[in-house]
Structure formats: structure tokens, C-alpha cells
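Read through the structures below before going on.
Nothing in this text is a laboratory measurement; each read-out follows from the coordinates by a stated rule. Note that the coordinates shown come from a computational prediction; the quantities given were computed from them, not determined experimentally. Cβ atoms are built from the backbone, for glycine too; each structure is taken alone.
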Structure 1
Amino acid sequence: MTLPRLENTMIKLKIDRTQGAQLRHTASGLEAQRVAYITGIQNLKQALEHPDLPKIGQAHPDMHNLIIQSITAKHDGPNAANITLAYHNPSGNNSDKPQVKVGSALRQQTTEIDLNGNRITVAYSCSGEDQDLVTQGARVPVLKPETELTFIRLETTHPATTAKKYAGTVNRSTIFEGPPGGWLCTAITGSSDDGGKTFIVTYLFQFNENGWQPTVSYIDPKTNRPPANLTAGIGTKQVQLYRDTEFKNLGLGS
């Protein structure tokens, strides 16, 4: 015997029933559960495809850092079903604040300045006499620590918009315990599981204690080395290559 086809107008959906709703605090963050009830259906597929039912990847109405991970429908009689909406935080964070990762590694740089801020020089006399002493500047490789900061956060703004403004720029004001110009935004990436409604956005920053704007020096064409008596503004100067932006406007911390 074939059941008569029910019209869509007979289907009724009620979301946020009290019974079965819950909020859990787990090791990986908060998890929420909302419950809906639908009547007038012929099968569970029809229940899951109701246009007013939230979709996978959609944010929780009250806790926007939680998104729907799964939707489960169970029959409650021949033409009704209980629907469970399970929410989790894909960044593994317990609040709207981003997940933060910190790392540090030694990277080789070239310097003309020693630990005390003095120019590195070397002197030589072909005769061994002081009057023949020639002093010239020198460049040496040095390993210096560079700290990296990673922030991961659920957002509704398309990461391409943010990346165009901030990627490749340095901080305008003090932030993340670093002075202006010390942090470089090296990357902003994002992924979406709900067609672009929300994104898991990753921000990468790298710190340089000397700042990211490079210093250039005059090189003596005879020795292919910088002269020993260079001073700021005379034979050496800092070049502005990176645009500065206000990192505090990203809302990642202070």
C-alpha cells in the first residue's frame, strides 16, 4: 500500500526545543546541541532537506565561534522526526578569542654591527708599521632568533579582503610585546566548509628585533666592502620597503 503524498504546506518545523538541548565543555572546546522537531514528512531525507533547517558549517545563533558539524534526524512516528544539530568550534578554542601558537627559530642574517652596536672593522698593515695600517668595514653572518606567531579564528569576513590590506605589512604601533615595525604579517589564509559563509582564518606573523625595513650601506668598489667610518645618513641609511598598518584593528590581541 502506497502512502498518499503529503503537501509541503503540511510540513511544520520547530527549532530550539528545550528537551535535548545541551552545551558541553570538552578538552577541544565548547560543543552545543540544538534540537528541532518536524511533522508532516514522509521520510527522514525530507526532514533534513527542509529549507528552514540550518546547514552544515552554519554558525550558532548565540555563539558564533561554534558551527554545525553534523545534523541527525530520527523518526518519531511515521510522519515526524526529532532533529539534532551538533555544533563545535573548528579552531579548538573555548571562546571568540583566536587560538594562538608561538614558535621561535634561529635564522641566518648578515650584519655590519656587533653586539654592542659598533661597526665591525678589521685593520691590516702590509709593512707591519702603524702608518701603513688600513682599516675597513666587514660583514659577517649571524644566527638570530625570530619568533613566529600564529592565530587561528572562525570568521565571516572573506580572508582575501583582510589579506589584501595586511599581508606583507608591518605593525604601526606596539603589539604582541613588540615595538612598531618589529612584526611582519607573512600570510593570511582561510578555508571554508560552508560555501563561503564562514572561514577558518590563519594569521602568520614574524618578529625581527631590528625591524623589517632594511639598512643599505655604501660599498667601496676597490675592496667590495663597506668603509670603516660609515655613519647613519653618511654612507648608510634605512630604506622603507614595507607599508605599515594598524594590527590592533585585527582584534587578535594587544
Structure 2
Amino acid sequence: MLTVFAKDARYARRIAAVLSSREPAIWAEGWEELERESFASACTIVVLGWLRDDLGERRLRTLKERYPRRPLVLVTSKDADNARAFRSAGVDEVVWLSEIETGLWPAIRRARGIGYLEPVMRAIERSLPAYPPLQRALGHACRAEPPVRSIGQLASASGCDRRTLWRHWHDAVAARLPLRLEDVLDWLLLLHAVGRKDPSRSWSRVASEIHIHPHTLGRIAARLTGRPLRMLAAIDQLPLALLFDIQIQTAFGSEPAWTRVSSA
């Protein structure tokens, strides 16, 4: 479920048209309602023509500070002053008002994927200071768009030898969990794919967008989740991200971040 705040009816209609065939949304009528609904939202979309009006920059920053793992997409005017303002507001993605039809849904997908992976990225930063090449490579893998497909591609993108990555992974993970470095990349591929799936797009099209064969994606889904692709949809991205986080945290010998949050 998405949460949208758009005072201007012109932009609200355009956003509704983009979302109508993809995912249901709750439309907040004010900032207080927006903050309440954002707690359980998969992604929050805020439309502000000008951030300097109505304390928009400060309110966005407060919203992000309150829900740091909730993806936040700002739709605003393409303007130099706005660009300076949103850099300090903490939003995950920015879409120009002129590009709502083409840019909004890809931005939502990117923001949501990164938001779900934040606990994993923090675990990488916290657990791998003794292995800088591996730490750098995994950080890149979590942020890469499109996702990294192989150890060789990961090594090339991060500027190190694949054997170094394998050795560091073995040393860091030790015998805690039979999780291979290849499995980590496959999890990221699957999360990207599931986040892109909507009723108007086939799994073949999704697989093409992340540059892998549909049969490969199907094998990854079956191996990691025990479920065929046809049983997965965009709503499964969060539970799959939670499962991935548990495996990563266990591999690093720490408690899953989501568990700590839920029990606080």
C-alpha cells in the first residue's frame, strides 16, 4: 500500500492515473494524516511544487527522521532552489512534475528497494570493516540499478579480484550459515524483480529489464523461496526482504535488525 499527499488536484489526477493499474494508495489530506499513514506504508509520495512554501523542506526531513526506513519520494518542480532544498530533506527519490507519467513508478520501485535493503546495508557497514573490498562491493551490489548479476560483474564494478571477494566472504561468514556470495546476488536480483512486477508486466518482461533469462529468475525464486514465480507479486517484496535480512544478519553473527525494531 502506498501513501500519497498531493494538495493540487491537477497533479493528484496524474499520479492516480500512474498508480491505478499498479498498486492501491491511501490519499492523505494533511501532514498529520500523512505521518500516521506512513507508518505502515510501503512508500510515501509527497507532491510539493515548491519546497520553501509551507515549511515543506522541514516537514519532509521530520517525516524521514520519524520513519527512516520508509521510502519517501518527492514530486516537485525542476528548479535550482528546490534542488538545494531537497538535498537536505532526506528524500530517497525525486521526480519532476513534468515527468510524473514516465518517472514516478520507476522512482517508487527504486526507493522501495533501497528502503527495504537499509538494514542489510547497515549490517554490511557494521560487520565488514576488516574487509574493505568486500564491504565496498556489497554496498555497490545493494545500490546497483539494474542489479549485479554475477561475481565477475561485481568484482569489475568494485575494482577488485573475484577471488578476493570469495576469500573475504568465507573469512567473514565462516561457518555460521551456508550462504554463498552468489546467493546474496541472487537475493538482490529476486528483490529487484519482485519489486518491478505488476499486473501489466509479465515475468519475461521483468527478467529482461534486469538482464537475465526468465528461466534463471524462476530457478532463483524456487531455490531461495521454495515458490514459483507465478506465486510471487510486488506485495511479497517486504517479506522477502525480511527473510534476506535474517540470513545476512545470521551470517554476520548478529540479531536481525527488523527483529530489534519490532521488539523495541
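The table for this structure:
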item: Read-out Cα extents along the principal axes in Å, computed value 55, 38, 37, structure in 1, 2; result: 2
item: helix-only ellipticity at 222 nm (-39500 (n - 2.57) for each DSSP H run of 4 or more, over all residues; to 500) derived as -18000 - corresponding label from 1, 2; result: 2
item: Structure from which 23.1 was derived, mean count of other Cβ atoms within 10 Å over residues 69-76, options 1, 2; result: 2
